[in-house]
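There are structures below to look over.
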Structure 1
Amino acid sequence: MSGQTICGIDLGSRSVKIALMRSQVEGEGLEILRLESLDTIRFYREYGRKQGEKLGVDFEALGLPVVDRLVSTGYGRNTLELAGGETIPELKAHVLGAIYQTGLKDFTLVDLGGQDSKIIQVRKGKMIDFMTNDKCAASSGRYLENMASTLDVSLEELGQYTDSPVELNSTCAVFGESELIGKIVEGFSLAELAAGVNNTIVKRILPLLRSFTGEVLVFTGGVAHNRSVGKLLEAGSGRKVVVPKEPQFNGAIGCCVEGKC
């Protein structure tokens with residue numbers, strides 16, 4: 001006999017993350033059945049349909065089965081409520097996802113997404129403090145994508161460089177491109193330039209961490225796939241950095257955890 005099937009949807013600014021999970025009949029476990037990420041505009045255009053004041057999701061077109069529970073969160077949560085489901089706060093979803101993925105109850109969550117960032121202090125499994133930034137993309141995946149494009153490398157290759165970073169001081173994602181081009185003209189190597197980009201992300205996060213105590217950082221969001229940022233964050237903060245198996249799907253997984261409760 002199978003347990004409930006739960007769908008968690010994280011409506012991000014740049015991508016929509018979907019987690020399909022099944023609860024166990026006995027015990028408190030959850031099994032991940034499927035994870036999928038779609039461009040946000042494509043998701044709304046191809047799989048969303050208005051149902052009164054809510055947004056219906058065409059699960060059949062997505063190739064998803066009928067689910068027992070649907071829980072959503074994310075960037076669009078204040079304007080789009082999914083039909084047939086419930087909505088939870090973004091911070092709660094990410095805390096639940098991090099606890100599920102790491103088994104930790106005491107940590108500081110650093111989530112760097114497509115174009116926003118979140119820092120959340122968690123103690124005994126509860127959020128006690130937080131800081132968010134969705135006004136500037138300088139510490140986000142969008143910044144890394146722009147810099148990788150300027151350097152003509154993939155995001156995967158960008159994440160391989162850590163040593164001898166060139167100094168980049170612009171705190172704006174747009175002006176950062178101009179500064180990076182200037183460094184290219186000066187003759188710095190690709191390795192130095194890419195390491196500089198990764199280091200710049202960390203330099204912007206470290207001052208924000210000063211008011212958050214604890215020995216462990218749980219690093220989530222799409223930027224967590226950049227291994228060099230994780231290494232530099234660990235070195236700069238002096239704290240252990242834990243990257244969950246599915247950092248980019250953390251919010252969607254957290255929705256499923258909420259759906260089991």
Structure 2
Amino acid sequence: MAITLNNSTSPALNDEALSRYLLRMGDTCLILGHRMSELMGHAPILEEDLSIANIALEQIDQARAWLTLAGELESAGRDEDALAYYRDEHEFFNLTLAEQPNGHFGDTVARQLLVSAWQREWYQSATKSRNEQVQRLATKFLPQSEYHWRWANDWLQRLGDGTPLSHERAQHSVDVLWRFTGELFSADDLDEAAAAAGIVAHPSELSTASRAALSQAFNNATLTPPVAEPIRWHGKRGEHGETLGLLLAEMQSLARAHPGVNW
């Protein structure tokens with residue numbers, strides 16, 4: 001489905017608001033990349049250990065780009081490192097889904113699938129962004145997001161259409177994590193402003209293609225689509241549970257113990 005951006009004459013976001021909006025993507029990539037990095041050495045086979053490491057590195061590469069751009073726009077003198085390592089929990093605006101613990105392999109696959117369903121549509125839309133910097137980065141990262149989607153989609157099918165135990169676990173993973181998807185496609189004022197300014201399509205437009213892809217993925221994996229209504233979480237507004245605090249304590253510990261050190 002082709003996604004179109006709003007071409008109205010609505011005023012563009014100011015730099016501060018655009019910085020805050022882009023932090024949502026940058027923080028989501030950073031936190032998900034860290035979660036995937038925790039799995040290195042724990043994949044079921046060596047080949048998948050390399051795949052997981054690659055996904056982690058690509059998510060962190062995306063995070064670096066978005067955090068750098070967000071830092072430039074806010075004009076507060078913070079670079080990618082400052083934004084990653086010296087913000088507190090309430091200053092992070094990642095999707096709540098991205099910070100969920102790895103759990104077993106089925107949980108990891110389901111989390112990646114759900115995030116990727118949204119992320120690749122966001123990037124696809126942003127390749128037509130009226131902001132040249134956003135357009136350039138989205139064009140660069142779209143192929144990566146396609147790969148992340150295919151990896152999760154392939155593994156979900158193998159798990160769901162595998163043994164009775166793997167099917168049961170995959171179904172449970174999807175059912176449990178589905179509740180966090182309400183945040184992916186529910187719009188707040190910042191989402192509305194970004195869509196009106198032509199930065200990226202409205203979340204409701206991203207939802208149509210993403211949900212269609214997820215429906216097909218569940219069908220291919222012989223899984224039943226979740227029936228529970230997603231809860232509207234607010235990670236992208238800086239409201240988090242204890243999982244993010246624990247993650248940041250580990251991720252930021254070295255930088256905070258030795259501030260200003262060059263490696």
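Every number in this text was worked out from the coordinates using simple rules, so none of it is lab data. All values derive from a computational prediction rather than experimental measurement. Cβ atoms are built from the backbone, for glycine too; each structure is taken alone.
Quick look at the values:
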quantity: Ranking 1, 2 by Cα Rg over 2.2 N^0.38 Å, the structure that comes out highest; calculated: 1
quantity: Of the structures 1, 2, the one that 0.95 was derived from, the read-out being FRET efficiency 1/(1 + (r/R0)^6) of positions 29 and 157 (r between Cβ atoms, R0 = 41 Å, to 0.05); calculated: 2
quantity: Which entry (1, 2) yields the derived value 2.9 for distance in nm of label points 7 Å out along Cα→Cβ at positions 109 and 125; calculated: 2
quantity: Given -11000 for helix-only ellipticity at 222 nm (-39500 (n - 2.57) for each DSSP H run of 4 or more, over all residues; to 500), calculated: source structure among 1, 2; calculated: 1
quantity: Highest-scoring label, criterion being relative contact order in percent (Cα under 8 Å, 6 or more apart), among 1, 2; calculated: 2
